[in-house]
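Colleague: For reference, the structures are reproduced in the following blocks.
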Structure I
Amino acid sequence: MDYRNILTEKKDSLFIITINRPETLNALNEDTVGELEHAFDQGSADPGVRVIIITGQGNKAFVAGADINEISTLPSVKAAQDKSTRGIDILFKIEHCDKPVIMAINGYALGGGCELAMAGDIRIASDNAKFGLPEINLGIIPGYGGTQRLPRLVGKGMAKMMIFSGMIIDAQRAFQIGLVEKVVPAGQLMEEAISLANLLAQKPPVALAMAKRSINDGLEVDLRRGCAMESSNFAVACSTEDRREGTRAFLEKRKPRFKGF
C-alpha cells in the first residue's frame, strides 16, 4: 500500500510509524486512520519486529485531533457512531497487540491524538507536549475511547475535570497525573523512544506478550480472576525455549540470547 499520510521505517527490530500531515498538525482524517491501521497491521504481523513506535511528523504536533471538517459534515447519527466505532476498534488493536507500543509524543496530543496516545503501552512526551480532550467545546464528547481510558490512567475525578472543561495541560502536568511515563527535551524525544524500544527488543517476546496481556486483561476483572489469568500466562511463558535460555544464562552468569520462542 502506498501511504500519503503515514511514514513507516524499520530499524533493526523496531517499526516506527509517523503520522505525516504536518500542514494540519497531523489531524486524523478518515484516510489517515485507514493508513495508520494498515501500517500498524504490517508492523504487528512482521515476525522481525519486536517493538512499535508511533509518533507525529515535526515538532508542533503528535496528533492535534480529529479532522474537524469531517466531524462538521457527518450526515447522520449512524455515520457518527460508525466513525467512532471504527476508531475505537483500531485503538483496541493497538492496545492489545502482543508487541510493546511506545508513543513518542511531540507537541499537541489533543482529542483523537490524546486518545491514540492512551492506547499505547508507554508514553514518552517532549517537554513542549500538550494534552487534552477538548471535544466538549465542539458540542461533542470523545469518541475514540477517551472517556474510558483517561479515568483508568489518571483517576475518575481528574478525567472528569479534563473532559468536562476541555482543559489542556502541559507535559509536566501530564507526568504528575500519570498520563505519561516520562518527559524529555524535545530534541531528545526520538532518541529516548528508540533507546527504550531497543531495551525492550532485547527481552523475550513471548514473556513480554504474556505480561502485557496479564496487565491489560487483569485490570478489567476482579483480583482473583486477574491472578488466574496471570497464572495461565506464566505457564505459557514457562513453556518457551526463552525461559530455558533465560534461566540457564542467569545460572551461568551471562547475558541471555532470546530467540522469541
Structure II
Amino acid sequence: MEKQLIIIEPCVVLRGRGREALAGKWKEGAIAAAIFMACTQIPVYLLDSLFGKVYYAFGEEVARGTTLSGIYMLLIYGPFVFGITLYFMNMFRKKETDYSQLFSGFEYFIKTFCLMLVMGIFIFLWTLLFIVPGIIAAIRYSQAFLILVDDQTKGIMQCIDESKRRMAGNKLKYFCLQLSFIGWIILATLPATIISSIFGFITGNYFIMQIGAFIGGAGLFFVYAYMYTSMVGFYEILTGSLKGDTYTPGEY
C-alpha cells in the first residue's frame, strides 16, 4: 500500500499551481466550464420552466422544481463530472485537451452513474445525522472521480475507499482550499444576480430569468476553471505524482 501523505502546503500555493496550469489557457478552461454548466443547468431550467411546481415565499416565486429535472440530473451528472475532471486533469498534466473530453464519461455511463449515485446515497445518509457530517462525507469522497479518471479499471467501491483513505488527515486542508475561492465566487455571482433580476422584471419568465443568470455569471466559468485545476493539483500532491509540502504520519 502506498504511504499516506498529509498535505501541509498553504492554500495560496495550491491555488498558484492551478493558475500555472491555466497560464495561456484561461479562455479554453472557461469555455470547458461553460459547456459543463450549460449541459447540466440549462436543460434543468427548461424542464422546471415547462413542468415545474412553483414555490412561493411571502407572495413571491422563489423556486421551481419537477421530477423530470431531477431524473435528468441523476442520469447525466456522473458522466459529465467524469468528463470535466478528465479535461482539467489533462490540462494540469500538460496533455492534449479537447472539448469532446467533456462527454467522455458517457463511454463509462454505468460506472460513472453508479459512482455518483452511491456517493450521493452515502452523503445523504450522513446528512441525516446533521449537516456537518454530510459536508465531511462529501469531502471524504471528493477524490473518487479523480481516481476513476486516472484508472477506469477500478471499481466503484475501490474509488470510494481509496478516496476515504487518501483524504484521512487532509479533509480540513481540502475544505480550506475550497473556502479560499468564496470571495471570487461571490464577486462573479453579483452580475448574475443583477441580470437575472432585470430579465425577471422585464419578462416575468422563469426560464429567461435563469438564462439571464447564466449569461451574467460568465465570470464563474473562469472561477470554476481555476478551482478545478487547483483541485487536480491537490490530487496530484495527494497521490505523490507531484512534489509538494507533505508529511507522512509517524515521521515526527
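Colleague: From I, II, which structure was relative contact order in percent (Cα under 8 Å, 6 or more apart) = 16 calculated on?
Modeller: I
Colleague: For Cα Rg over 2.2 N^0.38 Å, for residues 26-121 alone, which of I, II scores largest?
Modeller: Answer by largest value of Cα Rg over 2.2 N^0.38 Å, for residues 26-121 alone: II.
Colleague: Looking at distance in nm of label points 7 Å out along Cα→Cβ at positions 18 and 202, point out which structure of I, II has the largest value.
Modeller: II
Colleague: Using helix-only ellipticity at 222 nm (-39500 (n - 2.57) for each DSSP H run of 4 or more, over all residues; to 500) as the calculated read-out, with -15000 as its value, let me know the right label among I, II.
Modeller: I
Colleague: Of the structures labelled I, II, one was used to calculate FRET efficiency 1/(1 + (r/R0)^6) of positions 10 and 42 (r between Cβ atoms, R0 = 25 Å, to 0.05), giving 1.00. Name it.
Modeller: Going through each structure in turn, the value belongs to I.
Colleague: Any idea which of I, II comes out highest on mean count of other Cβ atoms within 10 Å over residues 210-217?
Modeller: II
The numbers here are math on the coordinates, done by the rules we state, and not lab data. Computed from a prediction, not measured in an experiment: that's the story for all the values here. Cβ atoms are built from the backbone, for glycine too; each structure is taken alone.
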